[in-house]
1. Among the shown structures P, Q, R, from which was the value 1.7 of distance in nm of label points 7 Å out along Cα→Cβ at positions 14 and 198 calculated?
2. Could you tell me which structure in P, Q, R was used to calculate helix-only ellipticity at 222 nm (-39500 (n - 2.57) for each DSSP H run of 4 or more, over all residues; to 500) as -12000?
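All of the numbers you see were taken from the coordinates with simple rules; none came from a lab. Keep in mind the model is a prediction, meaning the values are calculated, not measured. Cβ atoms are built from the backbone, for glycine too; each structure is taken alone.
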Structure P
């Protein structure tokens, strides 16, 4: 592959992971629509911000996992562009800066729209704070003196920044409101998306331990990783079921259709246990996340 080529950048931003950002904004916008306050422009800007931040986080992860020794030549997962030498150091740093600036511009556009339409309770400072935290998370997840992913906090960060925050604020920007269904849907999305991180960490547990990356699978063992993967999906569905008490029958019940595929992937993960063959579970997990997001969004729209 040619250095710094389009194909190299496409590999680096990990297109298969960008669907996570899409389902979060879909769910948040569906919640706004259900409250009679859906707006296409801010929804599109939220989607742009989410995708750009996902790309930024992926590039930072690509660079710093290599620099910290976590991405080695014997890596079991999909190829990483910087580790393979497909992107130069200068180009990678420039790319990270470019995606960060683009995300900041889209975030400011969301803020201006919300201010113009008087949607915010706290004068816009809440969006400024959240935007800054999102950018910090993209860097501090694997970079900095105390990277979250290397100290067992990656899963907490994913549930917050790939769940509660994007779903909640996509809805909040369009409605000015935040409710239990918003929190439950956001947390459920975060838990399901964390299954992708869990299967990655389960696959890489030996290599991560050798490189000093203390994921929760490294800290608590393979059995903890196996049961956590299963538990994350089940807990997401249970959270949705709590919405029965809000009268949201379809939102509560449709995500149940996700569970059989989640359990099937878990059983395959347990059977394979280790090695590069676990990448098939990674692909199935990405599919399952998409299914959950579509079912949840459809359920919200149906009520």
Structure Q
């Protein structure tokens, strides 16, 4: 029997990452998985003013800082909720506003810096000889992070893409790709292309029926893939004072889980749709995400050689 601790969509929140690591000890887990969307989405400038104070705009308000302690406290808040930050002057801000490539370069540097910090924390707080630690990119993650995770493979952190992992006798295949989104994220495929990609992974398995599909995109038409319906300008559609929801998951994932009936489907991507469902014999799970509030959402799943024995949800 192995105990899996499964979480998704941390989006740069160091607070959630630390909670995820703590869970390995608290819940005596054998496999610790954070699958998809590891990196943050924003770079917040903290701007030095001529009077010696600093200013920033985030969390829906303007901030003014008088000293180093106030700045550091704000930076800690940012890191806890996911964004990256940079201290700059007014002139440097104007320069960045006119040079998107430079902003992209700084963002990549910040992403790599924080991810390395996180992976160092794994080695400090988790006995990787006893616990398999899996860190997987998702659709929002630029490809710059893949090599960073691979750097830590010889130290016990598992990069699960392009390989088959053994989980208590069950083969697990993994994919970060999702069907197209309105945001044109780095790892998207059209449904036909995604079906071919996932079928290629599954064909490498000896026994898919006895396997685990760790696919970031949830199956279409389930409780795992409901998200707000959006207008053309990406605002939620509101009808009668209520936000209207629609299914946005992947039809290819649904088709393959129906076809092969693995013991378990591990999914994420849709933050609002924390749920568990059965597709035939297959248990499919999406823990959901509230990374911006520093909330860890996860499932503990106990798997024996026979299959999934039990599971329960954790949040905090």
Structure R
């Protein structure tokens, strides 16, 4: 998400090299990231750092920030126009996974999903998915695609999931499990707060201090999140690990999660995440983190209340 703006090409190269050396394969971007510059940097690096066949390239369409404001347009025309622009920037004939970036009530979902069918039928995308859809929206989209032979089945859903954002557990995760969707969890570090960097203030070089990311991070700088951060740091101390490793391991090993997507700004940050790849949280620590971060649940998630 930061490539092409906060992360220059040199730093991005170091990240991709470290990722490839660690056996990484999935790289996720979007047409809206850095107004397209993220895809452009990735496309250039795919010609020099890793072979295209070694990388699962995922991108998203439907959101634009060209005007400075977040604009959601998931019409067939807007989606397919963005896809062609993405392919040009990525310098590739196809993407492995193409995702609708967001739901919108302004466009019939049937029109939105028809763009996915066309992308697969024309070879522009190998697989298709959705992102940031709610539970019923996920169910509707999957059912629509399997309802008539020839439509492109949905392969995945990409949603925010971390110890400070567990909302998807109510409906999205159960729906994905029942319907056979892979779950790509974005921001497993709680938009950066689970690293512990904001425990005593806002570092000058952090996202919370930047004009374009401050609102994004502020969402999780609340008293409840602070309690979760302290629990993560305590767990990390007990395990001889870093908070970033604990937070990512919790998401990575959660039931139903296919992959945790980290948005490292620097190669050093990424290496910090990769260092915890072998970390497995003991059951008692996982249970303690589950308890301190548990979101409120009521009807209908709690059938005993019926």
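1. Values: P: 1.7; Q: 3.6; R: 2.5.
Computing distance in nm of label points 7 Å out along Cα→Cβ at positions 14 and 198 on every structure in P, Q, R gives 1.7 only for P.
2. Checking each candidate, the match is R.
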